[in-house]
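None of the figures in this text is laboratory data; all of them are computed from the coordinates on show. These numbers were taken from a predicted model, which means no experiment stands behind them. Cβ atoms are built from the backbone, for glycine too; each structure is taken alone.
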Structure 1
Amino acid sequence: MTIKEQVKVLWKQCFHDTDEFIDFYFQKRYTDELNSYAEADGRVIAALQRIPYALTYEGMEMPVAYISGACTDPAYRNQGTMRRLLAEAHRRMYREGVMFSTLIPAEEWLKGYYARSGYANCFSQTKKLLTASSLPVDNFSGSLKMVEIPPESTLCGDAFRFFDHFQSSQEAYIQHDWEDFHIILTDLQLSGGSLWGAFQEGVLSGLCFCFPEEKTLKVTEQVAVGKEVEQAMLEYLLSHYHAVQAECLGREGENSYELGMARIIHVEAMLRLLAGRHSSNLYIKVEGDEAIPENNGWHNVENGHYFRGRQEGKTYRILSIERLTCLLFEGKHPYMNLMLN
């Protein structure tokens, strides 16, 4: 079997996805170039994919990688195989100029596991439940035309431009390009859902990514020009799908929870970028990065410049890779969604 075929068999062994989704993933998302794997006894025993994305950060777009499909054959677990594979993947990201690695732990206990490889809990998400009766009285929906936008629709281009205008304006936001947008719509269709557009006098004013699950409408993302459009879309879709309630994921709200983790990959490159954009000084010593030892040592951001080495008379903060990642995202509330997780 090819490496791809072996990774696919391993995926089926480790995850509980449908054959339809697995075939879709390995057709549209997987490539050998993005795959990192470990072998033993003549076969693949662990694998992960490093999916490229961009992250908005202080007016820049940072190259990041999203770890997808990380899995180990049950017979080879608890032997450090995935830990070594992650370290190898981090080294490759470093060589390729990736700034951050990101992932979404499949289970709660994995947060501690990934923390040992330098990951920090950074990305959060909110979830709110809405019913038709909880939405305000609407005198607006009559002016909206709701249109379903499947992956093959000629409206996909307009929908992506609307979505891209929104996502590119957000700080610390994982960006989806056109190819990824189309993959998201196809995955949504496999789940029995769709992308819906709200048009007002022929102008696209809102998008809702959703799928029904029993009596609940799962809204995985919603973007609109205003709250009135959001609420009118939800009212229509609750009725269309005969749903009792809508479960809406998003960035804003009170009930936030930890979703994803991040790890700084290239400390020097990141600090060089920040040096030219900040007037404040920063003095840190990074310790404990076994996977990328080039990150360890004394780092200075001073008067708009970056340089390495310890300066006498300066007070340095001693940070692990995990703590430095937290510092770099402090106050930014980074967000990722629609990741096929």
Structure 2
Amino acid sequence: MIKKLQNFCFRHKLFLPNQSLVVGFSGGPDSTALVLFLNHLKKSWKLKIFLLHINYGLRGKASLADEKFCFKMAKKLALPIKLVTYKSFSTGGSANLEERLRDFRYSELEKEREKRKADWIAVGHTLDDSAETFLFNLIRGAGLRGLVALRAKNGKIIRPLLGVRKKEILAFLKEKKQSFRLDKSNQSLKFSRNRIRLQLLPELEKKYNPQIKKRLVDLQEHLLDVEEWLERETKKLFLELVRKENWGWSMERKSYENLSRAERKSLFRLIMFNLQGNLKNISANAFWELEKMILSNKSKNQEIFLKKTRIYRQGEKIIFSIKEEE
């Protein structure tokens, strides 16, 4: 499996010799295999590896046992490791909890990367995770970007195991006689992602296509090609058609009308990102509201509000601005 992982990293240009990586290390089979793989390359590639373990404190003694396992393995491999404790016990649904834990995890990994001046954050997602995430986001109604969210390289985050199946990971660990930790909460059906993994995907494999996970990952690669092309084209359109103003951004209505719907939607998202710094609360409904206003034959000035953003049509000009505080 080592050779397969090396080929995957080379194909996707995940990291180079003499670089440094912060590795998310939970003690589970995936992150344990990731640590072994990177440690295997450490000497020949002259890599610097820093481990980060997060104790969420949600499983009592089991969480402490995970922590102990990770520190013991780090000591055995002579790798530096840092412990972070999750201290937020706010209530909320399981979906909210999943999102809070994920946001906390990536925030802490990025803090450690900046502190260490590391090149990359490495996490242990596998091909199985990619298929599960695709279905999870599809069911939630995600757009193109959401469907390709789990990429081999996304900003400073790399996923060296994304080309291998879970069963390959387990076989690798067995061959190396390497133990690992199991999180019993991964078997809980109260989490929607677990239901996809434990119920939906096995049903699809059994009754429809034994290779469904691979087919879903192949589809993601095709969609990623489209998304990357559209992103490049949208940046060109932004530079060509959108003007920076003191109060935000503007563009000519006619220029907007001449674009394809895919281009209009992508350009709208890019303008909103530049205006408010993120795409929170920017749903498909927001885009259709914009379409209705801009493509209307009414000559009077019109406006819509999206949280703190004001978008208005003034004659033949479309103006995007931050809404003034009342």
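Supply the structure label, taken from 1, 2, corresponding to relative contact order in percent (Cα under 8 Å, 6 or more apart) with the calculated value 19. Numbers along the way, then the final one.
Details: 1: 19; 2: 15.
Source structure: 1.
To test your reading of the models, identify which of 1, 2 gives 17.4 for mean count of other Cβ atoms within 10 Å over residues 44-51 when calculated.
Answer for the origin of the read-out: 2.
When FRET efficiency 1/(1 + (r/R0)^6) of positions 20 and 276 (r between Cβ atoms, R0 = 41 Å, to 0.05) is calculated for each of the structures 1, 2, which structure yields the highest value?
Going through 1, 2 one by one, FRET efficiency 1/(1 + (r/R0)^6) of positions 20 and 276 (r between Cβ atoms, R0 = 41 Å, to 0.05) is largest in 2.
If helix-only ellipticity at 222 nm (-39500 (n - 2.57) for each DSSP H run of 4 or more, over all residues; to 500) computes to -16500, which of 1, 2 did it come from?
Matching structure: 2.
A value of 13.8 was computed for mean count of other Cβ atoms within 10 Å over residues 100-107; which of 1, 2 is the source structure?
Values: 1: 19.2; 2: 13.8.
Source structure for this number: 2.
Using distance in nm of label points 7 Å out along Cα→Cβ at positions 268 and 316 as the calculated read-out, with 1.5 as its value, let me know the right label among 1, 2.
Structure of origin is 1.
If distance in nm of label points 7 Å out along Cα→Cβ at positions 36 and 76 is computed to be 1.5, which of 1, 2 is the source?
Of the options listed, only 1 reproduces it.
Computing distance in nm of label points 7 Å out along Cα→Cβ at positions 132 and 204 gives 2.8 for which of 1, 2?
So the calculation was done on 1.
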